[in-house]
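S.K.: Next come the structures, one after another.
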Structure P
């Protein structure tokens, strides 16, 4: 996605975030005093005494001594389930203190799967297990741990939020995309904004699977909430590249690009102005060419003279057009097809005669006999936008169903409206 944050940097940041999340929670096993509780479980003295020493060493951050105490207890042999459970808890904390995450995870897995783990401690212990697995970059284990956490009743948003990231970083892109889609839908249902991380990951999941349809759909979500020009141009270009997209919609593409601030080259403005002129809309052509000059993309360099000639031609055509607007309306009404009425009406809208122009366009659609009915409705929706009738435009655009690209453009215009940015 053009202009999108580097996924690898995003994921490195996630990993650092996971480390910070883990630090406060992971060492709680030692602090909970497992050995003091041992009396009710009849821990043998030859096991309990070295474990008490290991626990004191842990609290003093003397991890090497703690490791020795645990090993001594473990060497007793024929451990009861509860003794094994206590050893696993202290092993996990000791391994974390030593930075040995692999050993810590193995010990943690014993703890969370032990029937000796108290029900009231399970959610918190699983929370720590999740964060440890994520910090250790064992993302497949982290994803599984989050499922266990959720099933146990865990509801910490920060912990649950690591699920899609863990799936993604484990290479399980389809599952990650499904989870992200569910999360985003739930947020939208609650009228909340998805996070940039969720949106970026959804797009990245599609790219990882080489699913361009899913990528375009993800981009549509991205531009809705983050309507940057760099995101918009990526979406527009990919939409126009879809099989079956009609070249007759090239002018419509330029209209959308102008509205989204993605006209960046002199050639963009020249091509757009010429297409508008050929379509019979000299005032629209003037709007394109004037913006190009205003942005200083036109009027200088080797092509300045050619650009000025086009500007002069547009001014001449515009003067002629203004003089024949009334005649054009009468001629259009006399035609069997509604297409001339639609073209005439659109032209009137570009001249600021919105009420009359929109009425003619609607009359033309009702008259029928159209070469491309969905393109006609797309143009009506755009004209309604130009006239400031956003609600009406959105309703019209929702009726565009063409497979020639018109429905795609109608959907992008709807997103543009809903993004809240001016059209």
Structure Q
């Protein structure tokens, strides 16, 4: 039996797809291992959202080749799909594949091992591609499960390679989603997180909406919480919000991708909304979900970004009052329009990133402090330390309670907790 080790860089989707690959390899007779030095096969599942993601994947392949010279190394995922010629030149990889036909990867690996030959098989994406279903049964003991419901993107932001790595919009059929949700519930999951490349466009080709997917999961017996991954703001309509507000299982945590709070910068990015439209959506959500939390991604140092434009982005982030901001610096991607624009000096990017992160930390502290005195339902997860039980509230705030008065496990149970203290990372309270 061959032993296989998996390593992933990048987004939640890539991490989820690595779990699918792990299931495929297990079904094919491979034995997963957590130690690369013990592996006969090493699978590097790449992500190309950022240039640093590409660099990490290539570095990992080359380092693993040095450290585990006898293992067959697989480079798969977004990086080879978006840049097939560059990926093929990475000689340290024995097998190179893209984002299509993932279920066939164990078969390719077996062929490479038996025939002792290098395989490069990157199937081009096409307009007729369907959502790829991969059978998956969880083997871990987590309380939360990620479910990929959508793939592909057709937005073509000027900085982004994802449309080239993922192709057109595709969505998981509702019946397949219904079956997966039931399977997850039967395996002890109580919370589902719907994820994908651009889930706001779920059902775009089939006449469905994201709310349809949420409703299917909320109606599944045993599933008590459903939350959304990152969503694009322009696709959230009032009717969608009304449907979500009618679902008691829906968690009002919204990761609304912003990228910039400056209208001129958003236009250069080819984003499909203005700051005012974004703010109007936040207002509509708060009308329906008074306890909602808002998290986001903000890019600093986009080409041609002036100090005034950056100041507008800072002011807008403060106006919205995000509970968490993921700050990252723009990095040029070859083949995208933004790479040909006038670049902001690295030193300026670093300085702006520091200022935006400081704002994000202050907003996070203020949000956490606003929760003190409130009572919230908490789904407790496995104990990670001897001192605290911990879990998450519906708005995804991390809640910890002392284990002094309760040594027994609370895992996978929901209890109401009154919040007594808070810092910028989590809240502390007691069960009522």
Structure R
């Protein structure tokens, strides 16, 4: 049987051009987030299956690549259920591993702790544009900070990075899970049905208010509750005035500091931001993860037509490991989507104009070859990227290929013209 040369479905090979962009973005991430005081950490790609299936990962828990037990522990003939076969899995995000990491090392870390983590994750998802089954995630998290200072730092750090990568006119959508629940409670929905209501609300941008109303009715919810609920969305605006409106309207079911903190986040970020974007209050923003407990946010970019990152506060997840809740808040950028957009727009890495190619005539004598490599070594000392190759018969095509890789200066060496 012939071997297969294409990658497994949902995985991909990475060519040099993309790899250069990826490495550049990774370096920019480390540099930018480092200026905000984030420290790099690393966790294993394999996690205990109990951690991955702890009811905290939402729909992602249905997409786990599970790993069979190994060696003598794997007894296929005696297995009665999946638990007899599986004891670990590939991580589907970086938040669950971070929570385990922090619960294991908290005494060795600063407080609050600002973590930067980059690494591949795996989800048995349906591949589509900008979405793979293996993909890089990049997360920054602040652990142990209860105030909105954490959210402000996370938004400023993330948007500073995107600005340095030449992204403009994007939007940070922000909401709070407590506001989501207060709106549902005020409208009269039973608390045990909140998740169903939010799943339908999350479709607002696709089906509109009327579509949401129709789906809520199909679920059998009381019409007066639906009308009250959708009436709130018709009245609220997408700025701090909208938050103040809900603060007053929901006074009996919403703590005033929830609205005040959200306003502080928006006003502070808008006042000191360095990138070209806007903050938008969006009461329809849900975020799929059930572990979020407070403010939530997403990055919306028109050129992608969807989200390229998001995050929020998850103050109860670490407590699942330690028995004591720890304040936690994180922001993840869609690394693969960011790289895809840079490639599609023909992004040029700063400094690539310093690349130079040496093309050498075939069968160059050793003494002349030595001089060429000495010259290349001197130029490399100045930080230039020098590519040395033997001239091909079709030199024009060879140069076109090199130009596609960022080499725009050429120097040719011939046996009979060298001193």
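No value in this document is a laboratory result; all are computed from the given coordinates. Owing to the predicted nature of the structure, the values given are computational and were not obtained by experimental measurement. Cβ atoms are built from the backbone, for glycine too; each structure is taken alone.
S.K.: Taking FRET efficiency 1/(1 + (r/R0)^6) of positions 283 and 379 (r between Cβ atoms, R0 = 25 Å, to 0.05) as the quantity of interest, name the structure among P, Q, R where it is greatest. Could the numbers behind the result be given before it?
M.R.: Details: P: 0.95; Q: 0.30; R: 0.00.
Once FRET efficiency 1/(1 + (r/R0)^6) of positions 283 and 379 (r between Cβ atoms, R0 = 25 Å, to 0.05) is worked out for each structure, P has the highest.
S.K.: Okay, next question. When Rg/Rh (Cα atoms, Kirkwood Rh) is compared over structures P, Q, R, which one is greatest? Don't jump to the answer; show the numbers that get you there.
M.R.: Working: P: 1.25; Q: 0.96; R: 1.07.
Largest calculated value belongs to P.
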